[in-house]
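Heads up, there are several structures right after this.
Just so it is clear, none of the values below were taken in a lab; they were calculated from the coordinates. Note that the coordinates shown come from a computational prediction; the quantities given were computed from them, not determined experimentally. Cβ atoms are built from the backbone, for glycine too; each structure is taken alone.
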Structure 1
Amino acid sequence: MPSARIKYLSLVIRILLIGSWILFALFPIYWMVITAFKAPKDIYGGPFYFPKIDFEVAVLSWNWLFTEGRDTLISALINSIVFATLSSLFVVGIASFSAYGLARFRYRYGKLRNNDLLFLILSQRMMPPIVAIFGLFLIYKFLGLLDSRPGMVLLYMWFNLPLAVFLLRDFFAGIPLEIEQAAAVDGYTKMQQLFKFIFPMAKPALAATYMLCFIFAWNEFLGALIITFERAQTLPVLIAGMISQMEPMWWIISALGIISIIPPAILAIFLDKYLARGLLFGGPR
């Protein structure tokens, strides 16, 4: 009996902790949604929580987004989707071969070994972007890439490539070498082994890495703020631009926040069957 009570109490505690965490995580989204449907006078009138909604539903922010701000919104949304999608695809493609090489072959450059090379690659991600962003600004200005879409794709590739190589290296190291040896005995070339066996087996890892790169690129603000001006402006920069000199336009910021959640959420749903396995793949065995 005491054992049954302990199990029951443990279950109740877990449910309460999980429920509390869910409420804590979802409350900012709830607050953003109700703010997007408030008039300015209701936003500044005081905090109103659930379950009672003490304001009249207004669509002022949505009217502005789909009338005056429509062209700006569409441009920024398309830019963010294109930059995040293309840069993540290129990053995963390049990182796959780099990580596979680090996992399967032994490199030696003087005193440097594979782990040293991997650390050097990862160290590029450890460096705060602000340290290099102004140097990149001068390089982009010299190359004519300022406020250009190819320039932003390259920028996000530079941000995400080190982390992708670091993650995928462990994923590929977890695939048994015997699979490639058996394929080689059957007459498959190295490239055929990669595309017919290794990469298909690493789909969960590739999907998880792609999702992380997409989210990092989607939410990136500093590089887009400094490198872009108008034509290649992204959604985070547009949202920040709603903080005017007179007052922050919280109703429009909240509406833009709702829109900015949708593409990553759709991608997460689409890749859901791979993500759980991909995040655990390459872990302790």
Structure 2
Amino acid sequence: MKFIMFTKHLEGLDVPGIIKSLKSVGVEGADLCVRPGYPVNPENVEKALPETARLFAAEGLSIPLVTTPGDFVTPDVSYAERLYAACGKAGVGHIKLGYWHWKADLDYWGEVQKIRGYLEGFQTLSRKHGVKTCIHNHSGLSMGLNSCAAMNLVKGFDPKHIGIFADPGHLSVCGEPVEMALHIVKDYLSLIALKDLSRQRVVRDGKASWQSQVVRVGHGFVEVPTLLRTLQKLNFDGPVSFHSEYSGEPVETVIDLARIDVRFVRSLMEKM
């Protein structure tokens, strides 16, 4: 497995600053956030991504994954072809799509068929440029909220071109046991998003609700040892992205907490 770090919460840093941070955390590369406001974004991706990959390689780092804007969900987006071409040129192996959301007035199975139509187009781009398109399971009203829902979207596509970015944190609040969830998607399992979640009861304006929150790895609902053992049994050797979604914290604190998460997971692996 290759440990990488999601750069979303390194916002404000330039490419040299990101490189320095990744090396400090102790990972091998980046889950590079390619969104507006970041050094590499949809507008400059053609030139900026290959150049960033070159700078990473010079420091012994890689970019196995690019995370796109949350609304990148159809293959006819204006920058889609440029993004896939840039990833292919830069040696990026995976692209994470945005999210399709269900609403009460939508027919679920009709939406599934619509999304599968979009995935046909993404598969064509993936085949052309040699970059796998991946769906991230995300709790809530996401159409790919867990392994079963994600499989409704990808089953039947070529796993060389379409994959699943499994997120045990979100799986944990959806109720799918992680070992079962990973076996469900094993033929499409391409990436792991490593973060931990818990839930807390929040009362606002007299109304109570349960809300998910990111916590330190090992402090939430995710059974991390079980996760690691399952990945070992499945012979998973793909990228593991430490999401380090410690929102509201200064970048320096995010880096510190990510370093602790990586050290914790490595210590568990050494005991296996």
Work out which structure the value 0.95 belongs to, where FRET efficiency 1/(1 + (r/R0)^6) of positions 73 and 193 (r between Cβ atoms, R0 = 30 Å, to 0.05) was derived from one of 1, 2. 2
When 1, 2 are compared on distance in nm of label points 7 Å out along Cα→Cβ at positions 185 and 201, the highest value belongs to 2
As an exercise: relative contact order in percent (Cα under 8 Å, 6 or more apart), calculated from one structure in 1, 2, equals 18. Which structure is it? 2
Structures 1, 2, by Rg/Rh (Cα atoms, Kirkwood Rh): label with the highest value: 1
Parent structure of the calculated result -12500, given that helix-only ellipticity at 222 nm (-39500 (n - 2.57) for each DSSP H run of 4 or more, over all residues; to 500) is the read-out and 1, 2 the choices: 2
From the coordinates of one of 1, 2, mean count of other Cβ atoms within 10 Å over residues 9-16 came out at 15.6; that one is structure 2
